[in-house]
Structures are given as C-alpha cells and as structure tokens.
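Pasting the structures in now, so scroll down.
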Structure 1
C-alpha cells in the first residue's frame with residue numbers, strides 16, 4: 001500500500017477528521033467510525049507500519065501503553081465490564097486497513113459483539129507439535 005493512500009496516515013496528517021481519545025509521542029488513539037460496541041477505539045502508531053510484522057519495537061510499545069490507557073478509561077468512564085484488544089495482521093486475519101492498529105473494544109453484558117472463535121479442546125499431539133515448531 002502506498003502511504004499516501006493510507007486512511008490512518010491521512011487522519012494523522014489532519015487531512016481526514018477523527019474523534020481523538022488520547023495520544024503519546026509515538027501513538028494516537030481515536031474513536032472507530034464503525035464501532036462494534038460503545039467506545040470502540042483504535043490505537044495507531046504515528047509512523048506508518050503495515051502490521052505487527054512491520055512495526056518497530058518502540059512504536060509497538062507506545063501503542064500497547066496507549067491501548068492500556070484507553071482500556072482503563074473504557075472501564076472507568078464508560079462502565080465497561082471487560083475489554084478486548086485485537087490486532088489483525090493480513091487479509092486472512094480480517095485486516096482491512098494496512099496501517100498497524102489495535103482495536104480497543106469495551107465489552108458490556110449482553111452487547112452484540114460475537115467473535116468468530118469459540119474455544120474448544122484441541123488435539124494434544126498437534127498442540128505439542130506446533131509449540132515445538134514455534135520454540136525451535
């Protein structure tokens with residue numbers, strides 16, 4: 001993706017509007033315009049990075065710290081009972097905007113959001129094999 005076409009870069013440049021929530025030197029948080037729940041926010045690095053594989057350690061740290069702050073605000077100020085933090089890397093993982101972002105999704109009893117994964121017991125041999133490959 002061309003950075004000039006990146007919607008989040010345009011928000012950071014002031015070319016597109018946003019509803020700011022918080023910021024630090026390396027990251028910016030704003031309200032998602034397609035919220036899953038009340039207070040759904042996005043945290044992005046000021047420097048363009050496509051996803052988790054592309055972001056610098058410093059920018060990732062800044063985003064994580066700001067996401068934690070926004071999650072705390074959702075609990076304290078909006079009365080959220082919980083919070084999901086979500087990052088999608090690549091089209092297969094539902095990434096639509098290819099500028100790293102963390103969704104901060106406040107959760108409320110009875111809210112409509114249903115994530116597509118339902119935990120179920122896995123094959124223990126396959127779990128062990130995958131873990132071994134990841135350790136290697």
Structure 2
C-alpha cells in the first residue's frame with residue numbers, strides 16, 4: 001500500500017475535528033463528509049436542502065480537485081439527510097452536479113447531522129493522475 005496523503009483545499013471548509021478533508025492513496029481519493037459551510041466565511045448555509053446540497057457538492061468538488069480528481073471520477077457517494085422527505089429536492093441538485101455521470105450511491109436519514117444541517121455527503125473517487 002502506498003503512502004496515505006492528506007488532502008486539503010482552501011476552497012472547502014477546514015476540518016472541524018481530528019480528520020482530513022480527504023485522504024489519497026493508491027489512485028483513490030476518500031473524501032470526508034462535507035456539510036454546507038461556506039469556506040470563505042465559515043458560516044453554515046441556512047437555506048433549503050437544495051441550496052445546502054449545492055454548497056456541499058461545490059465543497060466536495062474543491063476537495064476532489066485538490067486531490068487531482070473530479071466529480072466525474074466519483075465511484076460512490078453516501079448522502080446523509082436530516083429528513084428523508086428532502087430526498088427529491090436533494091436529488092434534483094445532485095443530478096445537476098453529476099450530469100450524465102451516475103456513481104453508486106446510498107442515501108439515508110440520519111438522526112442528526114453536524115451543526116444541525118440538512119445534508120452531508122461523502123464520496124470515494126479515482127484520482128485523475
């Protein structure tokens with residue numbers, strides 16, 4: 001196994017605990033869950049689940065790009081929703097970000113999410129290099 005390389009992007013919120021935004025190893029990128037926090041202000045997006053999903057996926061894109069990857073190289077996502085009834089609204093925004101690319105996905109309702117946000121998404125991707 002190759003070295004585990006922490007990934008950091010200033011275009012995504014800094015980790016708020018003892019973890020990395022992502023770890024790259026052996027051509028793979030394992031992204032930690034992103035929540036809808038604005039990287040510039042550090043503020044939580046308090047908009048609806050669609051607005052939150054958009055920011056989460058922009059944050060994930062920034063981390064993936066810092067690792068030499070992209071949303072088009074994502075193999076698997078896990079979507080955590082505070083309320084599963086928000087699935088359709090989340091899915092509409094999710095589909096716009098991924099376009100024709102359709103990674104494997106799980107979506108679950110969580111008891112609670114960090115900062116009481118509505119959505120958190122993590123992913124696994126191939127490295128582009």
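Derivation of every value follows stated rules applied to the coordinates shown; laboratory data play no part. All of these numbers come straight from a predicted model, not from anything done at the bench. Cβ atoms are built from the backbone, for glycine too; each structure is taken alone.
I have 19.4 for mean count of other Cβ atoms within 10 Å over residues 44-51, calculated from one of the structures 1, 2. Which structure is it? The value was obtained from structure 1.
Structures compared: 1, 2; top value of mean count of other Cβ atoms within 10 Å over residues 28-35, i.e. the largest, recorded for 2.
Of the structures labelled 1, 2, one was used to calculate relative contact order in percent (Cα under 8 Å, 6 or more apart), giving 32. Name it.
Working: 1: 24; 2: 32.
Source structure: 2.
For the read-out Cα extents along the principal axes in Å, for residues 52-115 alone, a value of 33, 26, 17 was computed from one structure; give its label from 1, 2. Going label by label, the one that fits is 2.
A value of 13.7, 42 was computed for Rg and Dmax of the Cα atoms in Å; which of 1, 2 is the source structure?
The correct label is 2.
With helix-only ellipticity at 222 nm (-39500 (n - 2.57) for each DSSP H run of 4 or more, over all residues; to 500) derived from the coordinates and found to be -9500, which of 1, 2 does the value describe? Computed on structure 1.
Comparing structures 1, 2 by FRET efficiency 1/(1 + (r/R0)^6) of positions 20 and 100 (r between Cβ atoms, R0 = 30 Å, to 0.05), which one has the largest value? Provide the component values of the computation, followed by the final result.
Working: 1: 0.95; 2: 0.50.
Structure 1 comes out on top.
Among candidates 1, 2, the computation of distance in nm of label points 7 Å out along Cα→Cβ at positions 60 and 108 that gave 1.6 used structure 2.
When distance in nm of label points 7 Å out along Cα→Cβ at positions 4 and 76 is calculated, the result is 1.7; to which of the structures 1, 2 does this value belong? Value 1.7 for distance in nm of label points 7 Å out along Cα→Cβ at positions 4 and 76 corresponds to 2 out of 1, 2.
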